[in-house]
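These are the structures in question, set out in turn.
Bear in mind these aren't lab numbers, they're just calculated from the coordinates by the rules spelled out. The model shown is predicted, which means the values in this text are computed figures rather than measured ones. Cβ atoms are built from the backbone, for glycine too; each structure is taken alone.
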Structure 1
Amino acid sequence: MIKLILFISFFLTNFCVEILAQKKLDSKVLDTLIKHAELTQSDALVIFLEGKLYSEYYFGKEPKRIEAMSSTKSIVNLAIGKLITDSLIKSIDQPIYDFYPEWKQGQKKEITIRHLMNHTSGVQNIPLTTVEIYPSPDFVKLALAAEITDKPGTKFSYNNKAMNLLAGIVKIASRKRMDNYLAEKIFAPLGIEDYDWTLDDEGNPHAMAGFQVLPKDLAKLGQLFVQKVNGKESS
């Protein structure tokens with residue numbers, strides 16, 4: 001069976017596809033993918049077959065970096081996973097106060113890395129990033145200072161502010177800025193060199209969005225998730 005994993009940046013309709021098949025890609029499936037990418041005005045269609053780059057389509061344009069938008073969050077989660085395998089954090093159930101002792105009080109002491117990752121932290125959040133987050137010079141401090149509006153772990157609420165705190169945790173645990181840690185541990189082994197990461201005024205990489213990368217390299221990162229799903233170890 002062919003499995004499709006789509007990484008779509010909804011606002012730019014960028015389209016990266018990872019395909020796994022036994023031997024070859026059915027021509028009808030390929031035609032469907034190309035037509036859908038054109039219909040949605042995608043910047044790119046990238047196909048991996050059996051873990052290797054199969055084909056790339058840029059629809060008359062030159063390959064260029066695309067904004068990963070909220071797919072950036074998945075890349076940040078790769079950093080958390082690597083911290084665990086490097087024994088730099090215990091697990092995603094480790095409390096945030098291990099990194100920020102000021103949170104060892106009230107309901108904040110209940111919040112774990114898992115809660116930040118799955119948007120159940122209960123941290124106060126204004127959905128529009130232009131209202132509160134982007135005007136802030138320090139996204140990490142903004143998250144640290146936030147009030148708690150829901151009991152941690154009880155309610156899903158999509159939360160860009162809380163997600164940005166993961167950049168601070170990666171820096172504390174690895175003693176490297178998050179984008180530099182990812183560059184060394186994840187990107188370099190995959191041959192990913194052409195990318196950029198938006199920083200706040202204090203030099204913190206955005207964790208909610210802000211990762212710009214070539215479509216084929218975004219697909220390489222997607223391959224890591226596919227390998228995990230299929231029980232394989234990535235290098």
Structure 2
Amino acid sequence: GQYILVSGNQLGAILLRYLLVMKQEKDDLPANPYVVTTTVTSDLGAAICKKCDIQLDLVHTGFKYIGDRIHWYEKNNPEKTFLFGYEESYGYLISDNVRDKDALQAGYIAVEAACYYKEKYNKDLLDVLNDIYDEFGYYYDKLFNLTMPGKDGQEKIRSIMQTLRANPPKELGGTVILEIEDYNNGINGLEPANVIKLKLTDGSFIALRPSGTEPKFKIYCCVRAENKEEAEKKLEKIYYEVESKYFN
């Protein structure tokens with residue numbers, strides 16, 4: 001009897017899972033399908049794609065880059081078939097007839113998914129999300145926006161990014177950092193961007209970047225754990241360590 005707000009990452013995982021289930025049931029999965037999401041979106045979608053042997057492309061934050069990737073495949077690799085595009089900030093695209101996020105498409109598919117699971121399994125979408133967690137692990141994400149106005153704020157943002165590059169942490173939350181991705185170096189064919197992503201050995205990550213439109217610093221935390229309680233504690237610990245070392 002309660003309304004529960006799911007995150008953009010959670011809804012993206014639900015819709016992706018539903019689209020794959022429906023296409024597999026109907027034997028309608030296209031040849032060479034691909035999914036597009038962003039470098040700061042939860043890795044839960046990546047886990048789903050990996051299990052289903054679906055190609056996943058990562059692009060920069062901003063839905064225009066998802067549209068650009070669709071256009072690139074259309075021109076350069078037309079045998080590839082677009083399946084789904086989404087980002088953590090509640091942007092979704094199912095049909096590539098549109099090259100931007102489309103709430104009408106997402107709303108329609110979400111309602112269709114809710115009806116499908118209720119009729120076939122007597123489950124709601126939260127039940128489906130928990131089933132996904134049971135299969136892939138519990139993924140928990142949170143975005144922190146730190147306001148840094150004025151000239152002093154811009155200088156502080158520049159200094160933080162410089163310090164992160166010069167002296168990145170070796171572990172966070174008691175977990176070793178597996179890889180540091182500095183997108184200023186144009187990783188994976190992407191154009192350079194002022195983003196640093198720290199990937200942990202347990203499948204968690206934290207990504208940091210200045211906002212492109214506001215005097216803010218954005219910190220994207222996504223952790224993977226066995227359950228919600230463990231995930232919340234892990235995320236809080238990781239964020240606190242980064243904030244205390246680089247922002248105070």
Structure 3
Amino acid sequence: MLLVGVGAAAGAFVSGVSGFAYGLVALSLWSWQVEPALLAPMVVFGSLIAQLLSLRSLGHRLDWRAAVPLVVGGAAGVPIGVALLEHVDLPAFQVVIGLILMAYALTAMFAAGRMQALGGGRKIDGVIGFAGGILGGLAGLNGSLPALWATLCGWSKERQRSIFLAYNTAIAVLALMFLGAAGKLGPETVPMFAVILPATVLPAWLGTRIYRGLNSDGFRRTVLTLLLISGVVQLLTALS
């Protein structure tokens with residue numbers, strides 16, 4: 001249970017700073033000891049608590065209108081992700097996600113100032129939300145692809161946070177509902193949730209405090225670094 005608490009605290013802190021990556025951080029620790037069937041419910045629950053705590057301090061900045069395409073796409077993707085839980089080879093999935101995250105983060109870091117921001121659009125936002133929703137239902141990783149997309153589009157720190165808080169909260173709620181309907185929230189998840197809840201509160205609050213002190217460049221570097229580390233962790237976890 002100590003590892004569960006440490007993973008929850010680390011994930012909550014990083015989520016408070018960046019607005020995403022709870023699952024990426026927590027999974028890097030939990031996957032060593034926790035039964036695979038419990039990982040998705042644990043990540044989704046912990047991520048939801050972290051997002052709700054961020055909402056409390058930053059909720060007045062939410063841009064629900066801009067988040068609608070992501071949320072609608074994500075809502076369509078979540079049940080697919082939950083349905084895939086029994087059929088996807090998790091290590092292979094982690095390798096693919098890890099390589100994508102690492103390739104983008106390294107490219108963006110070394111090409112800073114030379115990459116052209118993409119225009120994006122509501123339809124493409126919906127597609128990104130859909131893909132994120134699948135990852136959310138499958139492993140609670142709904143925030144990674146939207147975060148990558150946001151940096152590609154050159155979104156400001158404030159825009160990212162105002163949209164991601166709305167999107168990640170909505171997708172976490174939906175994922176919990178579909179996981180429950182699929183029978184994935186059995187009594188064995190209760191003691192895990194009981195550890196995750198208190199371990200999440202203070203680190204998430206501290207993370208939001210640090211977020212407020214970051215300028216746009218510092219925030220971008222933080223997100224890219226987290227994406228790179230997350231990719232490395234995904235590879236190491238899959239190959240271990």
(message) If relative contact order in percent (Cα under 8 Å, 6 or more apart) computes to 16, which of 1, 2, 3 did it come from?
(response) 2
(request) Could you tell me which structure in 1, 2, 3 was used to calculate helix-only ellipticity at 222 nm (-39500 (n - 2.57) for each DSSP H run of 4 or more, over all residues; to 500) as -9000? (result) 1
(request) Have a look at 1, 2, 3 and say which one yields 3.7 for distance in nm of label points 7 Å out along Cα→Cβ at positions 47 and 207, as calculated. (result) 1
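One of 1, 2, 3 was used to calculate distance in nm of label points 7 Å out along Cα→Cβ at positions 135 and 167, giving 1.0; which? Write down the numbers at each step before the final one.
On the way: 1: 1.9; 2: 4.5; 3: 1.0.
Label of the source structure: 3.
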